[in-house]
1. Which structure, out of P, Q, was mean count of other Cβ atoms within 10 Å over residues 52-59 derived from, given a value of 22.5?
2. State the single structure among P, Q that was used to calculate Cα extents along the principal axes in Å, giving 76, 45, 33.
3. Please state which of the structures P, Q yields -13000 when helix-only ellipticity at 222 nm (-39500 (n - 2.57) for each DSSP H run of 4 or more, over all residues; to 500) is computed from it.
4. Taking mean count of other Cβ atoms within 10 Å over residues 76-83 as the quantity of interest, name the structure among P, Q where it is greatest.
5. Of structures P, Q, which gives 2.9 when distance in nm of label points 7 Å out along Cα→Cβ at positions 140 and 156 is computed from the coordinates?
6. Given a value of 21.4 for mean count of other Cβ atoms within 10 Å over residues 60-67, point me to the structure among P, Q it was derived from.
7. Relative contact order in percent (Cα under 8 Å, 6 or more apart) was computed and gave 18; which structure, P, Q, did it come from?
Structure P
Amino acid sequence: MLLLAPMEGLLDFSLRDILTRAGGIDRCVSEFVRVTNTLLPERVFYRIAPELLHGGCTPAGVPVRVQLLGCDPVCLAENAGRLASLGPAGIDLNFGCPAKVVNRHGGGAALLETPERIAQIVEAVRRAVPADMPVSAKMRLGMRDTDLAVTCAQAIEASGACELVVHGRTQVQGYKPPAYWDEIGRVRASVSIPVIANGEIWSVADAQRCRMESGCMDLMLGRGMVADPGLAWAIQQADHGTMPDGPGPGLSWSALQPLLLAFWTLTERLFEPRHRAGRIKQWLHMLARRHPEALALHAELRTENDPLIVEARLFPIP
């Protein structure tokens, strides 16, 4: 199973739509809905995950679990109950966000220092939603070290979560390579629920090494999938012995143009004109890791914000 990661500020519902069209992704997790001390109105959940209006799936039919972030078990449970009534493919709990502004308020990765609070959150959310609604979690290896990683994972399992994604770094390590896939394996061996490995998977070869070191067959793809929209498809093809590492048939730069055009068209409907150029440039910056054409385009458009000019350069009329 291959999951598409939640990535605050990058992988929102519009990019989820486009990347799931490329194929290979079995399930998505939304960016987090931040829960503080109030019961959020339904419109907040719809804004983060408009897939709720369409059976909890992307237009390509890929299920989306909606992620909640917070540190108050009671408030999280109340909001999980409301969210469950909107029909998500499941509810995910964030114990991994490394952002300092989140951690200062006791959320995200900061909770990894208090396994007992993690247990309270998972248990409260599990009780608040229907028995057939999946409740999963995503965590890092810890805040400053990995000493409590196993304890946290066991607390998540014991409190009723059905699945756990582990990002192979601590909060302090942020997104700096490498990801410690062997540490994910240590966590996996300590619980009986499915564990999904996440972090620094940029290629089919990375996926294979991650599986070997972590013992996890299921993977969550984040920046690697944004940089190479064909990555999940390539991993699946390699699993079936039909494709080597690297962009394969249908994943050339020219073949990616329909995805770029679809994303550009989607941003026209969803975002104000002043934000459209920024969205496509953000993606081009990531695509540049795999495609030199994207690198050249990003350099050319770096200071350009006029949507008409950007569109003319991205999609010139033959």
Structure Q
Amino acid sequence: MYTVSSSPHIHSKESIQSIMRDVFIALLPAALAGIWFFKFQALIVIILSITSCVGAEALWQKLTKQKITINDFSAAVTGLLLAMNLPPSVPFWIPIVGGAFAIIIAKQVFGGLGQNFINPALAARAFLLASWPVEMTTWTIDGVSGATPLGILKEGGNLPSFIDLIIGNIGGCIGETSAIALLIGAAYLLYKRVISIRIPATFIGTVFMLTFILGRNGMFDPNALYEVFAGGLILGAFFMATDYSSSPVTPVGQYIMGLGCGIITTVIRLYGGYPEGVSYSILIMNLAVPLIDRYTRPRIFGEVK
């Protein structure tokens, strides 16, 4: 007699905890770079954001009599991602409010880990930006307020050097400024096979091609490569658009996700009121994921109509 059990029949060594731990480790180079450039203020924002997310998850699960799962690193990852999407000069209550919104409203209300249909950190950032736009769009470097590279591209002015852009010696959110630190973390995730290259490559490639072809000041923009490394494109493409719960599961669907994110990001950057469009592009495509998965799922072997 054979015992037939339900799928899955093949198990991997990965667990939620190990995957989230790898994502947390991959984010550390960019977080440390943000602390280096933005000093003590950035460190406090990161600590408050992570603490708020972990505390909100524990409190919600305690009140709803669920098993407390803060040791799986998912809340800590959400907190770190949220902090990396915040300006270093925000009031200290901003990461606390954002962390509570990310965990309770964008995650737990919909059933918790794996049930959220949008990225919690990005949902919290959109909420904070809509509620407190001044605090969320004040950028500093060495204590001096200034525009981000994307803001300068949109409004005009002297751009930071490409070297400063790569290293991170520019104004912006805590975790999006140092492109080299983000790429080190992305390489770690790809090496550990936590993510695939499909969404990031399609996302970044689409932004580059459309920006180059359409251009801000006419076709064939020479600043197309500059715009790839400016803003939150690398952070969003590798660390948030690839979120398991809110991204497609099929290979074709992942390419569609990256393409859609790239198109929306470029349209907002070139023609919208905001200089950056990465966050909104990912959130919009998150909403389309169920439809994408429905129409890109492979045909089951032996299926008949």
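Laboratory data are not the source of any read-out in this text; all were calculated from the coordinates shown. Bear in mind the structure is a predicted one, so any value in this text is a computation, not a measurement. Cβ atoms are built from the backbone, for glycine too; each structure is taken alone.
1. Numbers: P: 16.1; Q: 22.5.
Source structure: Q.
2. Only structure Q yields this read-out.
3. On the way: P: -13000; Q: -18500.
For helix-only ellipticity at 222 nm (-39500 (n - 2.57) for each DSSP H run of 4 or more, over all residues; to 500), the value -13000 is produced by structure P.
4. Numbers: P: 21.8; Q: 28.5.
The structure with the largest value is Q.
5. Details: P: 1.4; Q: 2.9.
The read-out was computed on structure Q.
6. Of the options listed, only P reproduces it.
7. Details: P: 14; Q: 18.
Only one of P, Q returns 18 for relative contact order in percent (Cα under 8 Å, 6 or more apart), namely Q.
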